[in-house]
Each structure stands twice: as structure tokens, then as C-alpha cells.
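Next up: some structures, all given as C-alpha cells.
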Structure I
Amino acid sequence: MDREFNKTNLENGIAGGLIGNRIHFFDEVDSTNNHAISLADNGAGEGEVVIADRQTAGRGRLRDRRWHSPPGRNLYTSIILRPDIQPASAQRLTLVAGVAVAELLSGYCSISLKWPNDVLAGGRKISGILTEMRVRGQNLDFVVVGIGINVNMEPLDFHDELRPVSTSLKEETSSGISRFGVAVDLYRIFEKWYWIFLNEGFLPVRDRWMEYSGLVGKTVEVKNRGVTQRGTCLGIDNEGVLLLIDEENRTTRILSGDMNIAKGR
């Protein structure tokens, strides 16, 4: 593990902000999201973060997918939030996080966003986001935003099935990258976009997300529970819902699913 990547340095590096006001640092956890949810259930405050050198059971948005989480390579972190918003709006924080990660990583290489929760470099996945929430009655209790970033993975570090579709900052830049620097910048940029979302609404987030995505006008397919929907992408609306227009000029709102650029017939 790189020497500067430790709790003390991280606390000093992000002192004074909301995000990272308290750091729970671990050499190993099953999942930073699992641990953050447990902390939040027991009263952890907004802005507290969990960060780990390794996950033994990191997971993606789709339950049958795992986030490959070896030690000493990547950034695995989860952020606890307690925004005063309706539960239906909580999933927009996935897109807030996507914009923050894209802004961070675009300082290293060319980045694009794939709806709803992936960050790509050269068409390959470099980061994923998993947002989970808890509701009490009709009110939102807390949201946990989990972020995984492939920082110093080598091609042979990826499982065989992931190697063709995954990449890392090191692979894209041909240089080792400081995980400490990536973490500090991530918390700073995420906090900026979180305040924009709370104070100005989702529109500026949506506009920036659209700039990074490059999806408008492309034919895409979205698979969800065995059903595939195909159409030309119009972007996302102010709820973060994907908008498609089909061959009969009907607009469809897609709430969830696994999206990919459609291959030619």
C-alpha cells in the first residue's frame, strides 16, 4: 500500500470540508457500502466516509456483479449523506457522483459517462457508482454513495472476463497515480457538486452530465429484467431518467437498466 494512503494523511488533506469530516479507514472490508450503511444506521453524520485498501465483497448496481477489489491498487470509498430531499430524488445523487468523478478523472485522460452509473475511459469502465438509501416512514433517512475507481490496476490484475472492458488511470496515462491525491480531489469535487445540487437543483448537474455522456442522437439498447428497449437517446430529464425515442417517434422514459450503444443490425 502506498505510504501516503493512510487515515492521518487523508484527514489532513481534506480537513475543513463536509465530505470527509470523519474518515473510517480500513485495510480490508467486505464492502465500503455495507460498512457505511451500518454506520449510518447507528447515527453516523453527513459527510462521514468509509475508505478501504481492499474489499472482499465489493458489488455493483446489478446484484450479480462484483467490483474487482484487490489491495494496493484502487480507491474504494462510500460517502454518507443526509440531504433534505424526497426519497424519489435520491437516485439523482448517482448522477451527481458521476459528474464529480468525470470531472476528477478528466484531469488525467478522456472520460465519458454511461447511464446510469458507469464512468468510461476509451470506452472501457474505469469507475462505478452504487447509491443506496434508507427511508423512515415517508422521509429519506440517509443515502450512501459508493464509488470505486481503478487507479493503478495493471491489465493482468483484472479477471480475464473484465480485462477487455476495464481500464485504470495507470493504463490510460502509462504512469502510477497517487491514490491519496485521487481521494482528496474526489471528496473536494464531490462536495462542490453536492452543494450545487442542493442549492441550484438538478439542472446544472444534468447539463454537465450530458456534456460528458455524448449520448444524444446515438441509438442505444437498455436491458432490464429480460426486456430490451431500443431507441435514439434524447438524454436525461430533470429526474435523471433516460429518454429514448423509438422508430415510431414515441418517447419512452427509462427508469433503470443496463444501457449500451446499439450495434448495427
Structure II
Amino acid sequence: MEFQDSLTSFIHKGSFPELYETDSDLHDWADFYSSYLQTYIEKDIRDVLNIQDESAFIKFIKATASLTGEILNLTTIAGICGKDVKTVKAWLSVLESSGLVYLLEPYHNNFNKRMVKTPKLYFLDTGLACWLLGWNTPQQLVNGAMWGNIFESFVFAEILKSYYNDGIIKPPLFHYRDSDKNEIDLMIEVGDTLYPIEVKTSSDPTRSMVSAFRCLLTNKIKKVGTGALICIARERLPLTDNVWTLPVGMI
């Protein structure tokens, strides 16, 4: 339980180094993100986007945070912030270029024509997402409706950073979803092999959590490598013949 509490606090706090220079309390945490957002709008993007309606832009950022870990839906975001889809696309491209969000493309190899072709949206700093969405304490986060999405976003961001730290700007990362409702959170392509990954907040994983991996076995184009279920388990253990349970602390 102590490990999970520590992990939740870390995810809730976020990854900005300034938050770790001192033992900041939740008041400092809220002040930091409030100041960060205002500075981001005023200094980084106001002129780039010619923002006239700051309140609409803040609604837009909150909407992207609320949809982290979900298939991108520009119409939904546009409806929340009261702007058209063209404007939302422009705003989203700036968030993407400044590293606040990442659009994870669907796997592009045409071995299944029934695959969904829309990217998945990830809000990369979980602390900023928590602040934007009003999850003001780690306890509120872990008990809230978005804990699974925030946890998945954290795991994805950590994997993404590992590629960036190695100088790989376009990592071979994809998601999978098809019209038969098979979903795989993350796939890593290495040469002719796909490595499927599922992310769950569970500390007691089951085989059913990776049942969608089977849909990859019917393709004739790529091999399927060892899969992983990244979760809050304590140990790295085999889950199936070709899938391992991987504690989040090991990524």
C-alpha cells in the first residue's frame, strides 16, 4: 500500500523539476500550475495562435486533459470550448509541438482493414492534467473516474521519454483498435515484430486483461513478440505463455 500511495503522489505531482526542488505542499502545487498555464498562454502561444478568447482556450486545454488516453474526437473538444474543428486542430498542433500532448497514431500496417484509423490523445504531464481537472489531492485522483486514464497517460509518457532520452524523436509506438472492439493500449514495432502492451491500475492482473492480444495472431505480416501488462503489481511474473506482468516501477 505504501508503494501505491507513493506512486499516486508522484503521478499527481507531475514531472516538472521545479516541483521537486523543495518539499512543496498542495498549495504550492496549485500555485505552480496556475502560474505555468498563465505564462504558457501569455508568453508562448498568444501571438502564435492569435488568441482573442482566453477563456475558450482554457476550456480547450481542460478538454484535452479530460480526454487523455482516449481516441481523439475533435468534434467533442470543439463543442466543449465553443470553437470550430479547424480552430481546435490549430490549437492542438501547438500543444503537440510544445510537448503538452502527444497523438499516438494507430498501427498503420494494413493487416486488418477493420482497424480504427484515428489517433489516441495523451496529455503528457499528469500533474498539470490533475490540476486542470480539479483532482486536488492524490486521494481524489485515485478515487476518481479518471484514475485509469491518468495512470495510462503516465505510463505512456515514461515510455515515450525513454525514446526521447535516446535521441529517437519518432518512436515506433502505436495503438490498436478495430471495429470488433479489440483494443491494445500500446504496440511497439521493432523490425518485423510487434510487442503489445496493456496498462491497468490493477495490483492483481488476470489473463482476461490481455485477451485482445490474440487478434494480432491472425496477421500474416508481422511476428508477435512477448507482450506486457504494466500495472501496480509487486513482481515481474509470467501471466500467459507469451505475456509478462510488469510492475510500473520497472519501466
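Using helix-only ellipticity at 222 nm (-39500 (n - 2.57) for each DSSP H run of 4 or more, over all residues; to 500) as the calculated read-out, with -11500 as its value, let me know the right label among I, II. Structure II accounts for this read-out.
Comparing I, II, where is distance in nm of label points 7 Å out along Cα→Cβ at positions 76 and 212 highest? Please list the in-between numbers first.
Working: I: 2.2; II: 1.4.
That would be structure I.
Ranked by mean count of other Cβ atoms within 10 Å over residues 36-43, structures I, II are led by I, which has the greatest value. Among the shown structures I, II, from which was the value 2.1 of distance in nm of label points 7 Å out along Cα→Cβ at positions 4 and 140 calculated? Checking each candidate, the match is II.
Upon calculation of distance in nm of label points 7 Å out along Cα→Cβ at positions 44 and 180 from the atomic coordinates, which of the structures I, II produces 4.2? Please list the in-between numbers first.
Values: I: 2.3; II: 4.2.
Only structure II yields this read-out.
Each reported figure results from applying straightforward, stated rules to the coordinates on display, with no laboratory input. Keep in mind the model is a prediction, meaning the values are calculated, not measured. Cβ atoms are built from the backbone, for glycine too; each structure is taken alone.
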